[in-house]
Structure 1
């Protein structure tokens with residue numbers, strides 16, 4: 001018989017797999033880096049907690065500003081007296097921000113004085129803010145300019161009062 005070549009063995013069969021390196025850990029290897037990572041996570045958690053806490057504390061402000069915008073929109077289309085809704089809004093906002101025992105008995109000049117103290121100005125007792133105490137009880141509505149000025153003052157008070 002003639003020499004017939006034998007089938008050649010699979011050339012890949014004799015190769016040896018290359019050992020793969022260990023999987024790299026995502027956790028820092030040095031203790032300094034581990035402490036820094038933990039401090040970073042704690043800092044982020046505290047920042048998120050503080051943001052949520054402040055947002056909850058100031059929810060009444062956002063709601064009051066929203067209602068003030070609604071009052072201003074409603075008053076633009078009509079000649080209705082907007083002093084009563086503004087006075088009620090300021091009172092409810094103060095009740096949300098300060099202890100009820102401190103706010104409930106205040107009226108007239110003492111109420112305006114309290115608003116001045118909590119805001120850091122004199123616009124309530126000496127300026128257009130006097131309309132909050134007197135205006136709702138007047139037979140004629142306040143002028144449009146006075147009502148706008150009072151709405152601006154109320155907006156500043158809602159944003160800037162401090163408990």
Structure 2
């Protein structure tokens with residue numbers, strides 16, 4: 001089960017997100033502020049962090065950049081009601097964000113985004129696992145190539 005952390009100071013939004021995603025099979029965590037979000041990140045493995053951009057004490061992009069530095073395998077998504085295209089582009093490129101969602105967030109878009117984010121995370125983890133196997137068995141690539149040569153070209 002993937003753990004999703006929502007960091008947003010809007011209690012009504014947190015409640016709406018909890019209701020919208022209650023039957024989707026995620027372990028949902030909610031933080032009213034960024035300090036609480038950092039505390040959750042320090043004590044729980046989190047797969048996806050969704051943060052509001054306009055938060056007290058620190059902007060969401062700065063927070064997500066810190067999440068990237070401290071927890072690089074965590075997928076980061078920005079949620080804001082101030083959808084300026086330049087800021088969205090900067091957020092995605094500088095913060096290496098997975099997505100940028102605008103408030104009010106369409107529940108279907110949110111569910112699809114989370115599904116795709118979790119699929120991406122799963123594929124990245126499988127890729128790292130396979131790479132670790134290949135690196136720990138240096139003879140493996142040569143064996144695979146020899147077997148492929150023996151089978152000959154594939155016909156479509």
Structure 3
């Protein structure tokens with residue numbers, strides 16, 4: 001398929017995203033084209049947020065599931081070559097969020113994001129987070145390319 005883009009390895013993924021542990025919420029990119037990305041996040045038992053969310057009954061916070069989709073969205077946009085040189089992606093909107101299933105330690109999230117449209121510097125995407133065949137979350141994501149990030 002001519003739309004396919006080479007799937008980034010870990011070093012390339014780290015070069016694309018500014019996030020680092022414990023806030024890098026993608027472990028691997030599985031598929032990548034100009035309009036679609038599929039990635040995974042392995043939800044480990046020792047994730048730092050499980051200590052307080054919730055003691056004795058750990059559940060991945062829904063906002064972090066959505067943030068995982070945002071990371072996948074950034075990979076899609078930054079890998080296409082359509083983003084500006086040196087672009088930094090900032091999440092600007094989250095719409096139509098639905099949390100359908102708890103995400104628990106030991107789960108593997110499959111993050112699927114489809115490009116809806118973009119007109120630089122604005123991007124619109126739709127994301128699904130699944131555990132196996134079950135939908136865990138979905139959202140419409142908006143992002144904007146920025147050249148500088150203020151401290």
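Computed from the coordinates by the stated procedures, all read-outs in this text should not be read as laboratory data. No experiment lies behind these values; they were computed from the predicted model shown.
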>> Starting from the value -19500: which structure in 1, 2, 3 was helix-only ellipticity at 222 nm (-39500 (n - 2.57) for each DSSP H run of 4 or more, over all residues; to 500) calculated from?
In response: 1
> For structures 1, 2, 3, which has the highest computed value of Rg/Rh (Cα atoms, Kirkwood Rh)?
Replying inline: 1
